[in-house]
Structure P
Amino acid sequence: GEMKSLLLITMLLCLSSVLAIRQRYPTVPPNEILEDESSFSNINEVRTNHFDLAVIIDFDNTLIYGTQTLHFDVVADHVSNVFLDVRDLLISQVTDDQGRNLDFQVRTGVNDELGQRLEITLADEYSSGSALTLTINYVTSKNPSAVSWLTPEQTAGGQLPYMYTQCESIHCRSIAPLQDTPAIKATYTFYSQSREDLIVRASGNLTDEYVQDGVRHTKFIMEIPVVSYLLAFASGNLVERQLGSRTYVITEPELVEKSVSELSRLNEAVEAAETYLTPYEWGVYKVLMLPPSFPYGGMENPLLTFANSGLINGDRSSFRLFVHELSHSWFGNLVTNENWSNFWLNEGFTVFLERKTDSILFDRNTSKVSSQLGNSSMYMQIEGFGLDSNYTSLHPDLNGNHPDTSISGIPYEKGFQFLVYLESLVGEETFRSFLQSYVNTFSYKSLEVEDFISFFIDFVSAEVEYNQARSVLDQIDWQTWVYSPGYPPVTVDFGTDSYDNAIKIANDLVQNTFSQEDQDIYAEFNLDQRIIVVNEMVRSTDILTSSDVERINSQIDLSSETNPRLIASWLMVAIPTGYEASPFPNAEAYVGSLGRYALISPIYQEMIKVDRDASWEIFRRHENFYHPITREIIRDLLVAEVDPNAPPMAAIF
């Protein structure tokens, strides 16, 4: 039947070219122990080097049928089992490369937060240095945690359905059985069958696309070894436009104009990042503009960055988001955290490169103001978790919890500040050559913080004059910076007049001393400065009344703002002060049209403090619009005990 023909096609996908590719890249030494508590896979016995994934995307039943062929290096002796990560997959068959049917079991109860362990019993015992190939036939559940199925009404065009995936952190196991861990990197081919009227795009280079008997067949190859969470695909009514020599945007026809204008400087951004760091390695850079239900602002899937079209409002104020995702082409995608306790190695470095690129594209002041904004939201998040919470350190211990529970702005901003601090000790040029050397050394690998620390110490010892190197290295309190909870041990100064002016305006608004001169200054503010003003008011909601907020709104007209980040902050002022009272019509219009949980969950939190029942009703009206990741987060807020005095959640990361 359907599955068998799929299997044959997968096996025909050319493997010889892939084997040639593999030799270009270093593999992890077999004796190196890899650690990831968020995976059930036996990665210290077998390691995936390549996989061939073939899927049928079934829109009618919202199911994905798959055939996954995994190629492993065996790195231990006496290996008789392979353990893989799955979540709610129905496995029908497992075979080895000699076509033998293998016994398998899906083990629940190991840690249900993380999914299930697929335990495969091999027909032979394998020894270190040998190769192993397994083929698994399966079908997903109706609603895998990685997949959003959208009805035609939930798209820009309104005529055709749409689906997309979001695998980071550990959601890839809900759409395919694999070693779902950032410790393992593999090349892959991806082959899909979808409706003929729906285009498929995936993270990889398109190698073939044709329609036959009413089915669209599409094939992709990823030639650079990457981690499982970077696998991504989407299917819908999509068109592609070239933006620059290496840059493209893919989106629904209705969003093309808006997207092209938003991304007009993308080519320039690629050049700026390359100029600061090392050449862009992936060939082209494509952005897929997704419907506004996407749970993040963006996701750095290689060769196909996913971005939330709900964040584009025509003023290009969200461009920094694209610079951030582009910066992941180095940090995260080439050099990767080995496990989720080291997430700052992805995000702190990416924010650092993003802001360097911003300084080149715009000016230093712009990136300082965004650093200051990031700093204030980091402080709010540290206070929200609690100063002694393990999740406020740069090396959180997950204790078996889902990695998504630990993701916040802290690895982004505290990690960024740590790098700015290190840069201040050695100087900008030395730090830049350190980063270039770090990328060249650790590309195609996954690492832990100890690898970074020892590399930094070695680099400084080799490149910096002896006495200066001693004095630099003696000053760094690695233990506190990396492992201790709470605020960063050293305060990094991002002070600018732009920031101070915004704080002054906010105080004048709160204290009702806002003057004509203030009015003129505010009129010149950019988006970041306006957000700083409103965020500062969020801190004063305990002393503001509904009529104060009405007055403030008449002074700076916040209710007619169109930028989603600014609206989020404004609602965080309007709800707790009673200016936006239950049943929260403006807040519902906002949370019902955007799925980015970092922006909408703080708003739900404020509504819940005022009226939990009304908040439930709003959620129920919109839950089918949200991606499962967002749905889960909002549902957790709705059922949690609520502390009316809890500090507001920071709305931005």
Structure Q
Amino acid sequence: MRTDRILLAALLPALLLTGAATAQDVPLDLELGYRWTDVSGNEDMFRNQVNEREGFQIRALSYGLGDIRGTNAIDHFRIDAADLGIGPNGLFRLEAGRTGYWKLNASYRMTDFYSNYPTIANPFLEAGSLESQHAYDRTRTTMDVDLELLPGKAVRPLVGFSYSRYAGPGLTTYHVGQDEFGLDQDLKEKDTEYRIGVAFDAGAFSGQVVQGWRQFRGEETLRLSTGAGAGNNPGTILGVPITLTSLTRTSKTDIDTPVTSAVVTGKLGKAVRLTGTYVRAKADGEDESSENLAGNLVSFDILRYFKTLAEQTSATSEALSWRGSIRADVHVSNGFDVTAGYTRRSRELDGYGLVNDLYGSTTTFSGFDPRDVTTILQSQTRLEREEDIFDVRASLKVAGPFSVRIGYSENQADILVVNDPSEVVIPGGQGGQYDRKVGTFDGGLLFKLSGVSLGVDYVTQNADNAVMRTDFLDRDRIRVRGAWEPAKWFRIGATAEQIDTENDDAGYGLDGKVKTYAGDLEVGPWNWLRLRFGMGRFEADNSIDYRIPQTWATATSVYAEKGDSLEGGLTVNFKPFTLEAQLRRFENEGSFAYELDRARVRAGVDFTKMFGIAAEWDLDDYTEKNRSYGTGADYKANRYGLYLRIHP
């Protein structure tokens, strides 16, 4: 309903101005109708992957007035929309203005997010349950408005506003009293930004400076889920069954961030262009939470049973980040260009946290000394990261059909981590000074002649140190591509790529290889017919060492995949009739084996110059293989759409 009101509000000026327009650059093109959805099998998996639900849709809308007369307020206007209504992705754009006076760009987006994977956070999977304890069903709506005054002038004031809302229910888990319990979650997040600035053109130099103020407000409420009081682990601890009768937790987060950005571009003669950029953001955040729970619980931290727990937490954080860069683009001669740049990035993060716990009705494990116990925990941490990045690249068109590209970049990162002793839960250093330098060399060769194009790209990266466990020391990528297009009605192409990643230092054991192959063929023997065919293969073999938390022994995690894809399609444009059909098949083997068949058919016919009709059918047939829960995650989803087209 809210989307419909927004659309009607945007359409109203267009309807009022139609009579005043002498030229219509973008004629009205409107498609609206209804989509039906029929899902057999696991509907949650369908929503995880596709999430196309049943309901009304404005499938497409374009309308613009290019030369509005009879009013001094506006002289052009355009609106575009796609998939407004039932979702899962909707878009609306508005552009309007008066030449030389003002220019407005506004957009609205709506995106649905859904997650309920049976293999994630599901301790009862082996017992046959396909309901994850970590799930959500939420919607993000965003709006952006930018107004430019005096467009085309030497100095142009800028005003902008952005708004984002992310909200919806969810499920999560909470560990307390030596057990884990399912919770209902309600999340609301709002992000607002106001900005003002100025853009300028001064001969060979141009740029803009913008000052913005961001405000983030988040609120989360957690409650014990119905029937979750027995916890995920049945049984007793020291002869006492662990249960939870009630839990409520509320958290609020406030973050204020002023943001400054600037960009300046200048030309030195005809051959050199310089560009400088600067961005600075300083965030100040506060977080508070309150929790109350009751049950029969155990704490090994205080070596007691307890009946109630009241917890108050507060935290503050300061985050300063900035980035500055300068780049030179030089046109040396015909076919020879060089670009070089330097970027410095800096990030500082300070955090302080305080946790106050009051355990009520506690007793020792032997049942004596009843009393309340209070614990206080505070911590302070700091992170500093500075990066210096330099890059230089050159492209040269050599003799005949050959061209060459070559480049080098270097990233030097200095990282300081200061942790609080209260955070240390495993042996070994948790903070310190870390340095990492990554050098990247890339080059490419391209051949183009008489409809034939062949290219090869190579990238090699070397690092002197690993900071995170997933950091590589060596990574190489090679890509080969080719195509032949002897005529407009025939094209054939193929690509192949391989990526090798390695860190063989003791304690890391990172080794990965990814291969991708693809080919496609497109034929259009007549103007009204186009045929397409494609196939591909994806292979991955990755491994990394890790620690088993319970025993601290070393083990190896292996991820291997082998996937094949096959697709074909056709387009028929025999006015007033049009037809599009496509069939795709994906089959994957390895760590996560599955099959996915997709089909799509769209047919349309125009009855008159103003009205037409379009019908759609979409199919997704998803099957997982070799899973402990059998076919529980499989689904087959048909969607049918019927749409009215209006294009006077």
Structure R
Amino acid sequence: MSSSRFSQILWKAAPRASRLTCKEQVRQISLHEYQSQNILRQYGVPVPRGRTVKTASEARIAAQELGPSCIIKAQVLGRGRAAGKFDNGLQSGIQAVSTPDQAEYVASKMLNQRLLTKDNGTDGHVVERLYVAEAATYDSQWYLAMTIDRENYQPAIIVSKEGGVELDVLISERPDSLFTFGFGISEGITNALVQDMQQRLGTTDQETANLTHILTQLYSIFRDREATHLEINPLGRSLDGSFTSLNANFKFDKAAEKRQEEVSALRDKAQEVPDEVEAEKHGLVYVRMDGNIGNVVNGAGLAMATNDAIGFHGGASANFLDAGGKATKDTMIQAFRIITRDERVKAILVNIYGGTYVIGRWSMGKLTGGRVGITQCDMIAESIIGATSELDIQVPMVVRLQGTNSEKGLKMTPTFHFLSLVPSSLTRSLFSRIHRFLHKMASTEKDAETIAFARTLSNTPWCEDYEKMISGVLYDAQAKELVDGRFRARRLMHKYNNHFPDDATPDSLLADREAMLQSTFGKVGKGAFIEPPINIDYGCNITIGENFYSNFNLVILDCGIVKIGNRVQFGPFVSIFAATHETGVQSRRDGVEYAKSVSIGDDCWIGGNTTIMPGVTIGKGCTIGAGSVVTKSIPDFSVAIGTPARVVKTVDPVPDL
């Protein structure tokens, strides 16, 4: 968890009055558990004996020395090892063993296998090293961390007597167990701080003395090695009031890496994001993010502002990339090479401010040991055009140039249809152009998988243009079969919306409406019920899971496939648009359209007056707040709200039924 996340949750800071959604990135050096434990050991903090091993036979020897009972832990960066899963099926990256033979066997199942955790993505990390530690005895498990309170600009201590679980769990399920204590970086662990902690935690004198010793050493590490987050979880407490670090997770300020050579030497670059490591080699600052708009910017401040602006206008950045104040042709090509390898990137924004940059050091008002250069926008334009040719860039690109020679750069006429140079003002038009690139393009080929799925549906008006329509290819909406299909759907929905016989009972009305839906929709699960009125385009492209419920005035423009999962509920006036068209006027005059599928996972609640736009996937277990406009996909077990809808929180996952 980033330090910003600590600040947001633990100190319950009020949300900023802003629509900016850029994900804050804190550049840190993360250490493995064994490295963090070794540092604690050097500072005199009690740590169980342990050894790192790289082979199963070494694990056996370690267990013989440390056993009979040992804990074997996969050494991968990030959290969630205990709940992780190996690609060979072995559950958990932390295993307890009681014999050397068992240690050797378990190690053979863990080493050189890929461990997937919630922190290392879908690819996981290959486990190349294990930490074998003696099984310590303790009475209870605490949580202890020293981190940065970014709201109050000071370090802070976080303590809980209910450790051994992830901090997120404590925050969501046991928030009252967490205690935070701010302190001054220059003062350190003072007597007043210790007394406050003892009073609030209710610790005995012996516990307080032992805890103070550990905190004093953590403070020394925090200050001397420029740490950003030092976490001991669990911190084992014994009956005699002593404490032992059973697991540690340390992070250090990457900006201090040149000063902290010992910390830098501990980096495991093999488990860091490869593109971030490569960017660093070329003098670039690259941080991977979660969106689909790649961006290249010169200057960290401008890069942060650009990411914020993308979020403000409803987009999501795929990365933060600072090409530095001295952006050159070489750095630009390297930047594009990194970004275009990311298959998530659907458009690129280049935002360059040309002008003077300085390399060197200012002393007494003079530059010493350095030089002054100028970033020229025409040179940047040339390098961008060169990069598009050299790297065969095939995604749309929008370029903003301002500053030295910007007019000259803007006058260059690129021969690439997807490259767009725009005026210097960073206005909504810039981002609308990116949005247009992202959303206007129809597919050019039929989708065999979608067509195969459609053949399992009922009531389809099959023809060439129907195949194009569900594939996202431009099609003629006035094709006879499609016109007939829409007419049939409207007739059936008119009947559905007005069907209420005088002798109807709740059960008979339910049965009648279910039969009408079955005759209209592609698939309808058991227990599905839709309050009339409902309006649709075709109906045949809609599949509804079991126990679906929709309140009044549902609208589904199902030119594309619309999949709705099991146990989904809609409020009134929900609209799903799987139909769209190009922005060019002539194509609309010609009746040429295209479609994008919409999918809603199981167990979702869609609030009233919500609009879901073409191409959106809403993951399972999601809640969409009333009045939202969902313009981009929402991950599983998320709560999203707003126009455009943004994820505001996540909820605990539940197993599939």
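Thinking of P, Q, R, which structure, once helix-only ellipticity at 222 nm (-39500 (n - 2.57) for each DSSP H run of 4 or more, over all residues; to 500) is computed, gives back -1000? Walk me through the intermediate numbers first.
Details: P: -11500; Q: -1000; R: -9000.
Going through each structure in turn, the value belongs to Q.
Consider the structures P, Q, R: one of them gives 21.5 for Kirkwood radius over Cα pairs in Å, for residues 352-511 alone as calculated from the coordinates. Say which. Present the calculation step by step, with values, prior to reporting the outcome.
Numbers: P: 17.5; Q: 21.5; R: 21.9.
For Kirkwood radius over Cα pairs in Å, for residues 352-511 alone, the value 21.5 is produced by structure Q.
Figure out for me which of the structures P, Q, R the number 6.0 belongs to, where distance in nm of label points 7 Å out along Cα→Cβ at positions 40 and 496 was derived from the coordinates. It was calculated from structure R.
Read-outs: derived from the displayed coordinates by stated rules, not from any lab. Because the structure is a prediction, the values reported are computed rather than measured. Cβ atoms are built from the backbone, for glycine too; each structure is taken alone.
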